[in-house]
Structure 1
Amino acid sequence: MEIPFLVAHRGYASRYPENTLSAVEAALKAGACYIEIDIQMTSDGEPVLLHDDNLLRTTGHPENIHNITAEQLSSFYASETDRFGDTFSDEPVPTLLQLVELLLQWPQVTIFVELKEESMEQFGAYMVVDLVMKILAPVRDRAVLISYDDAALRYVHINHSAPIGWVIREWGETALQHAQSLSPDYLFCNYKKLPKGKSPMWSGDWQWCLYEITDPVLALELANKGAAMIETMAIGDMLQHPELAKRNCLG
């Protein structure tokens, strides 16, 4: 039986507000070896942990992150009240720098940093990449930039010699050709996009990471089909499974 590594999708996001330090730290304490977070940019160019460019879903404010300064954002809270009520009423939207400071305490953990397309379109992909890589410098040896944007990833690979992960938007021959041309270290894909078949995943010099999966049995089935990694928002729950627990980085 193949046993995949688990990637904490936006931290322990099933039990904590996504992309917050609380979610990341909970994932680390649960035994995650890999963390995935998303990056958006404030109006004054501060990379922050945020999936949507609109702040409504996570903070309750309808503003776009690109119209908010980092100082203004400090008075917003990533409480996700629709999911958690008032439980996390004082949970801030963290900066990438704050995440790096946390990760320095966990030297065995690798971080996947997804560069969101909205911010790269707003500020320019190369500027975003350069700034993110500068902030990630203290953990550079265990940081991987991922994106749907293959051009941005080529820039990362050529100019920063850093590992990259390409997120597949649509399955098909065109995506395969892009993957072969880009030759990323990781391929990320929603498992529901996989075609039916015993071993549908393309072979190559990459590792497959499939998302979003919260069923341990399904995770093991997909690992046997070629998925080296499984991305999940329920990292702590998944690591309770006796087989998946073998990938607990706490030992």
Structure 2
Amino acid sequence: MIIIGEKINSTLKAIRPAMECRDAATIADLAKRQTEAGACYLDVNAGMFYDNELETLQWLMETIQDAVKTPLAIDSPNAKAMALGLAANRNGQPIVNSVTGEKERLQAVLPLVVQYKASVIALCMDDRGMPETAADRVGIARTLIKELTGAGVAIGDIFIDPMIRPVGTGSHYGNVALDTIRTVKQEYPDVHIACGLSNISFGIPARKVMNQAFLVAAMAAGMDGAILDPLDKKLMTFLYASEALLGIDDFCMNYITKFREGELEV
């Protein structure tokens, strides 16, 4: 499972003050703890700093990369910020988070993905907005994969995001996401699937329970990556158990190792 640690994100109220105050110790500690908890990548987002996103992102990139060698997922709707982040990257192959089927966004971001040989998260939405049905989302995924591979992006460097919408706003949204994941993975087995896991539970109580249940269902449907909180020990326990049940973890060796290391919450 490709785990993208979500915690260094300016949309999170708990971490934003550390960014505002340039608290390098807090950011470095969060980078280290997410890495130690199993994050393969660290998401880096300064998008809430509308007036100085570029300056804040530059500082975050330097602070994180001084602390850990974990590759980064550079997360911004701003192509200028994305370009800055990619230029400042020194932790191996980064992930561009993200591109969409929207013409303007695709034209701005795709050249950066190609130039820096980055992986990329591609969202199942286009100029018509976010589709309601799995069929329409799969159609956008097909178009994005064609555009990306046609520009020279390796199929294994593409992460399709099925666009998770809160199940509390529509009881069908869980199935729409799962059907999208299942179909894309069946048609393109070498493409990765990654989503913002906690979006499923927005606005409802006991969000962690919903996140845990959705993680298991999505992994069973074919999801092999997620932007999530690796410091949520219970969530990670479900992840390791699901890998074993789905045959991803040979002879349950990783699960057993995590148990012996005290990493499972039972």
Structure 3
Amino acid sequence: MTEKTYKNRSMIQRRLIPSYIFLVIVSFISVFPLYWMVSAATNQSVDVARGKIVFGGYLMENMKRLLELQDVWRALRNSFLYAGVQTIVAIFVCSLAGFGFELYHDKKKDLLFSFLLLAMMIPGVATMIPLFKMMSSMKLLNTVWGFMLPAISTPFLIMMFRQNSRNFPVDIMEAARIDGLSEIQIYFQMYMPVMKATYAAAGVITFMNAWNSYLWPKVVMTDNRAQTMPMLIANLSSGYTIDYGVLMLGVLFCSVPTMIVFFVLQKQFTEGITGAVK
């Protein structure tokens, strides 16, 4: 390495120091709430209120208190059931719609898709009362079907599958038809394996939205035995006196599953969002 090259590299590294400092600060700001949540779950309520940010020794006491106040295991089971079923059904329905809109499109389907995108502009609160009346008339209150039916077909997921389907190699569909495969066989045997990154991204998005959903479950789940984890967290924070240590432990219970799902599928999630096809 020549002296000139060494000086140029040193100059570039010095110029990058402010960028590194900025990234460290931003990373700390991003991670600190997670650290504070974990540390608060190990402290007493009074210590949390005073702003204590170091770990304490009251984790087991907070755990015992949480289990006494709320049926955590039932809420976790309900959340896994509702979010899991909604994720499976939603990605199947939306992928089938995106598959049809892009690979069998014509002007009428494009017009229908434009109207579908307009539905993204309608706030969910505006449809809350009609949906509740529908679920009530169909006897679906406090059921997994009442929870998931309004969200099994979302314009965003359909749009994502349609956009990513543009990278799907159409030539192999023609070859498959020549080999005698039906359209539904093409979907299951060829489209789904090729679009697995998009399925992973859609699965992460749907699971996280279903798991964190609060307003619609609060409306449709009138029985405490059907409550989900966000509803349990709301119950913990609705009393006259709030035990912040117990509350943060409940938030930790609620946050861990979504973090695990995201970290396990983050590579596929990135590929699916960018439209990668394999």
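Just so you know, all these numbers are worked out from the coordinates, no wet-lab data involved. Given the structure is predicted, the values throughout are model-derived calculations rather than measurements. Cβ atoms are built from the backbone, for glycine too; each structure is taken alone.
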Exercise for the section: Rank structures 1, 2, 3 by FRET efficiency 1/(1 + (r/R0)^6) of positions 27 and 139 (r between Cβ atoms, R0 = 41 Å, to 0.05) and report only the one at the top, that is, the highest. Expected result: 1
Practice task
Could you tell me which structure in 1, 2, 3 was used to calculate Rg and Dmax of the Cα atoms in Å, for residues 43-122 alone as 23.7, 65?
Solution key: 3
Practice task
Identify which of structures 1, 2, 3 gives the largest calculated value of relative contact order in percent (Cα under 8 Å, 6 or more apart).
Solution key: 3
Exercise for the section: Compute distance in nm of label points 7 Å out along Cα→Cβ at positions 35 and 171 for each of 1, 2, 3 and report the one that scores greatest. Expected result: 3
Handout entry: Which of 1, 2, 3 yields 2.7 [distance in nm of label points 7 Å out along Cα→Cβ at positions 19 and 187, calculated]
Key = 1
Handout entry: Origin of the derived value -8500 (helix-only ellipticity at 222 nm (-39500 (n - 2.57) for each DSSP H run of 4 or more, over all residues; to 500); candidates 1, 2, 3)
Key = 1
